[in-house]
Structure 1
Amino acid sequence: MYNFALAFVACAVVYIIGEVVSNLTKAWVPSVFVTAAVVLVGYWTVLPKTVVTDAMLLPFGSGIGIYLLITHMGTVISIKQLMEQWKTIVACLAGLAGMCAFALVLCPMLMPREYVVAGLPPLTGGIVAATTMMNKAQELGLAEAAIFAIAMYCVQGFAGYPLTAVCLQLEGKKMLKAFRAGEVKLEKTGAEVDEVNGKLVTAEAPKKKLIPALPEKYNSTVVILGKLAIVAWMGTQLGKVVIPGLNMTISGAVWALVLGILFTTIGFLDENSLNKANSYGIVMFALMMYIFDGLKDCTPEMLGSIIMPMIILIVIGVAGMALVVFIAAKIMKMPFCLSMATALTALYGFPPNAIITESVCTALAETPEEKEYLMSKMFPAMIVGGFTTVTITSVIIAGVFAEML
């Protein structure tokens, strides 16, 4: 009876459970946290370890899916919004510096040093950092450190998801209080909420672009996706280019984001592309299941043997992050809760940062205008935060820490 269709149903069910719990708790319990927990327990009991692959979601989610989604994010955030997020970038870098400093100083007193060195890069980022540390530890014959690195990647979100939800909830309530009291107003720049998809369309006021828009009758779903794929492909190619003088490359994902912004600005890409193509939901679903697929190798025995070192590293690391972010936020006169939420994207990255942010905004808002206001304040900061921590900085940290093992 079990085949690709039933595997897809199983993936859909665990995903729906997360969404239902998030809606019932008004996003205090994030959907990604619940889904990750259900998937993990499922792998230990009834779910086949190959369920995501069997559902035919893994090749798409791990390949073109992630690049389509990253390029799409460039069609949602304008250059103006990016320039306005320099404080977010500083806060995220400060948070990562605090996390690494505290962990390197305090954690070796409580656990083997190789655990600290192997576990910190995955804690500050994603699969690239985890894989880098795992491979290096295996080369050096440090089998437990290798397991620790990949296990940290698997469980870091369990701390990041609820902490981020709390920070965004607290900040969102403050924002709504001021908005409802008329102390602040929504800046109308052509942004609106898509009533069908419930997504924020963050386009600025219409203005003439270098490349004229295609007539709607020719701008079909496949055309929009094709244009996204062209820009995504360009990003993958630029990711192979070694930067002269630095002798390093920049991730293709970073290039895809930058090119997405650029090609939207000149008019080649449609604003809010995936939603316009009615494809956002299925692409996000495939990508999230690809991420949850990483939990299949996390066994109860593995968690049992390294659970305390992981808890210690996460607690000390997050405490260091919070302290330094608090100082940075005070200096730059930023809201601490939002600054901390952006820094916490290091514990899960993209796309959970987008999902958590939208879930919180949807839960708190009572009108489309309130959701639009919350999204306009939170969404750009959280997306930029995710790329600053996971996509860019964690890869650099992993390269440095691999030499410290």
Structure 2
Amino acid sequence: MVWFCEGGGGRPGDVDWPGVAGLHTGTFARFAALSGVVPRIGIVAGRCFAGNAALLGCCDVIVAVRGASIGMGGPAMIEGGGLGRVEPDEVGPLAVQAPNGVVDVVVDDEAAAVRATRAALSLLTQPLAPPGAPGADPATLREAVPANRNALYEPRRVLEAVADAGTLLELRAAFGVGVITALARLQGRAVALVASNPRHLGGALDAPACDKLARFMQLADAFGLPLLSFIDSPGFMVGPESEKTAMVRHASRLFVNAAALRVPVAAVVLRRGYGLGAMGLAGGSFHVPVAIAAWPSGEFGGMGLEGAVKLGFRKELEAAPEAEREVLFQRLLQQAIERGQALNMASHGEIDEVIDPAETRAWLQRVLAAACAAPLPPRRPFIDTW
């Protein structure tokens, strides 16, 4: 179902119908009941308020044209509630609604919205299509992650080289930017792609990123899309400011949603696979994916290695003369890095193998060919803990 959702909601001035409040209207409940049954795409190219916005918010994917305004009440309702007078375009502009996660895709005009909708519907309803060429030369992935283990890079470059050319459709790009979520095809098969974004908090998962990923898991599972995760994360974001965002609830939601997944999960650790955050990105545990590989740049630990050394060797570091403390720290850190290298992880059976980055697309293709051979089991209910 594709719904062009512009409108101001109900008509409080209508008096020529046999009713009082209209609260028995079944449209909202019946439309919501289609969740996970058929794909529902909402398009907004203007103003969308009140009941129209409630219907829009029920959609699986929301596409909005620049200049649109979306809100649970329009100017008349806002003024009628004693909240002052505002202009329609001030209620919920895309400058607000894209970063807060209401909108999935932002486009320039209504024609582009229709094209994006067609692309989304194709990916959600046609699991197989003719295979396509990769969006970039797979050999370029050998240089995608810098040799400097702390350097930043563009994770979308990895997704483009893995996905079939022209099929990558990123969702909620401006929200939860610590993780990238996109629909795409891989050798013609529709898939759901997830990638850590080291350009935001070093790839740590904050509360918005957790919500974004948890909802994306539900979307992938509802429409039978294998979930492919590209991991480079120091874990969940921690600290007093993070806890003010109810981080415990948001982080744990990932594990609850992942536990209900029916679709196969495959994971590739590009660089850092640390702690609970990496486990959440892998579907809740490194044993959840049908296969999990790492690039040679992969490194692993129960938490960030620098922090692990400072915490685990605090007494030794404090006992060392101040002039020698940094040297000792670097030596201990190097030992931790060597212990957590990808090859060491694979030799202990904690991941399946270490692969040449240039072989990532081919490796995933083989994994999916095996994992998708059997039909999916019945859907399990998602119990949202938030």
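A value of 60, 58, 52 was computed for Cα extents along the principal axes in Å; which of 1, 2 is the source structure?
This figure was derived from 1.
Comparing 1, 2, where is FRET efficiency 1/(1 + (r/R0)^6) of positions 157 and 317 (r between Cβ atoms, R0 = 35 Å, to 0.05) highest?
1
Quick check: -22000 is what I get for helix-only ellipticity at 222 nm (-39500 (n - 2.57) for each DSSP H run of 4 or more, over all residues; to 500), calculated from one of 1, 2. Which structure matches?
Values: 1: -22000; 2: -10000.
Going label by label, the one that fits is 1.
Given a computed value of 4.2 for distance in nm of label points 7 Å out along Cα→Cβ at positions 5 and 373, which structure among 1, 2 does it belong to?
Attributed to the structure labelled 2.
Using the calculated result 33 for relative contact order in percent (Cα under 8 Å, 6 or more apart), pick out the matching structure from 1, 2.
Of the structures listed, the value fits 1.
The numbers here are math on the coordinates, done by the rules we state, and not lab data. Since the model is a prediction, treat every value here as computed from it, not as a measurement. Cβ atoms are built from the backbone, for glycine too; each structure is taken alone.
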